[in-house]
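Take a look at the structures below.
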Structure 1
Amino acid sequence: MNLQLQRAYWSLEKRLAPGLKSAQAIYAEVLDRYVDADTRWLDIGCGHQIFEPWIKGEEALVRRASLVVGADPDFSSVRRHRSIQKRIVASTLPLRSGSFSLITANMVLEHVVDPNAFFADARRLLCPGGHLIVHTPNARHWQVWASRILPSQLRHKLVQLADGRDQDDVYPTYYRANTPTELTRTALDSGLRIETMMLCDTSTPSRLMLGPLVVVDLLIVRIHRREEFAGLRSNMIAVFQAGS
């Protein structure tokens, strides 16, 4: 993306939505609070990185934990992961029950065909008191429901252009547990309890893809800061805990 355009966007964002943060940066801050020297951590849908490249501290976070395993069905992503050494290529997880104290899924749930099975497997793999951290888009946000009416090829192309991803790094989306209510219900049905649920809008220059509507979108962000509109924010970051 053109550097001059990015600078123009940051200037506009600062005026219309001051203090707006990247949801990925917020996710990184949340995750940092749950990793210590005793953590046995499974990153589901690990891809080729834990954080976006501009977020610092990924390697240090991995070193802090006692065990880190990455799992993803896409071999090409797994083999070039930049920080996790123990990696498996799998869509189902043939791992021992209670093996992990922390499971993470960063921008994964929207791609899951069967969320009930996903949460049941996460619950099985967590030890008593362990945590599951999920970061995923909110299907109630206007950009998500608008994108869902587009043909899949066009939608994938727009994601490529907006996020600068390769074609092979764009996957089908289903949004089958992607509202605060559905996310909470699915987790509770699996036997997890909710510890925290954060809804946030995100700072991103990919809004420039909207053209002049970027101003409208940033004004919507301002409206979302009112608590009665919090459920329409773009991202959900939820922490769930397994019972003892």
Structure 2
Amino acid sequence: MKLQNKTILITGASSGIGCELARQLAHESNRLILIARRDDLLRQLASTIPAHPHDHITFQCDVSDADQVKDICDWLISAGIDIDALILNAGVNSGFNIRAIDLATFQQQMQVNFFGAVSFVAHLVPQMIDRQSGIIAVTGSLAGYRGVPGAAAYSSSKGALMNFIDSIRIDLQKNNIQCTLISPGFVKTPMTDKNDFIMPFMIPVEKAATIIIRGLERRKTEIRFPWRMSTAARLGRRLPDALYARIMQNGRKKRCE
């Protein structure tokens, strides 16, 4: 199915993968519902992408706030706007220190990365079921395949999201609703710019968005990239626990000066 002339909701749309997806999808005559915390960046994006006859819509929203998400979804439903595709991409990575676990930060990552996606599904998927059509895509991570050092909160949240989309795919298999897990490795974005460790096989955000759109159009259940990183991640799942831990001990070496 070609992603053209559709109504597509994208969270985390103000920068990174979400922003680039919006740019590319807007060129295919799609109407976009763009959601992010930073309203100024959202409006800037909306003003620079190709216009739509029915206008793109922006919402400033912290997806970790269930009430804000509900208000947006209620507005869309009351306005009679049918969403053809949900691309639930909002995410944060605030780090993790085993010697000083910050529970508030841990909870925030779970709220944004996991519950932020679940909330939109809870409110908008019933309409997809009624129409017997739609796409639900969530942005996980190759870091969700198995625990990685220094990222217990992030890996946990993405692992939970992986199991969530796998489960609802089974529940929705008779409703003609596509459920896709997006599993990126390292992509050049403002989020990865903050990292101070080696990030192998990093790809440009433009390439990442193109891969995602192509995978959605091909109705893939999982879109993994880049291929070398995804191959390593899949192999890592098969390794014995002790061997995997030894290999990963030095997996987050500091960048050389």
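Quick check on the output: 3.1 is distance in nm of label points 7 Å out along Cα→Cβ at positions 50 and 202, derived from one of 1, 2. Which one produced it? So the calculation was done on 2.
Match the computed value 0.90 of FRET efficiency 1/(1 + (r/R0)^6) of positions 114 and 226 (r between Cβ atoms, R0 = 35 Å, to 0.05) to one of the structures 1, 2, and report its label. The structure behind it is 2. The value 12.9, 35 for Rg and Dmax of the Cα atoms in Å, for residues 26-129 alone was derived from one model only; which of 1, 2 is it? Traced to structure 1. One of 1, 2 was used to compute helix-only ellipticity at 222 nm (-39500 (n - 2.57) for each DSSP H run of 4 or more, over all residues; to 500), and the answer was -13500. Which one was it? Checking each candidate, the match is 2. Can you tell which of 1, 2 yields 23 when relative contact order in percent (Cα under 8 Å, 6 or more apart) is derived from it? Label of the originating structure: 1. Which structure, out of 1, 2, was mean count of other Cβ atoms within 10 Å over residues 42-49 derived from, given a value of 16.5? Structure 2 accounts for this read-out.
Just so you know, all these numbers are worked out from the coordinates, no wet-lab data involved. All of these numbers come straight from a predicted model, not from anything done at the bench. Cβ atoms are built from the backbone, for glycine too; each structure is taken alone.
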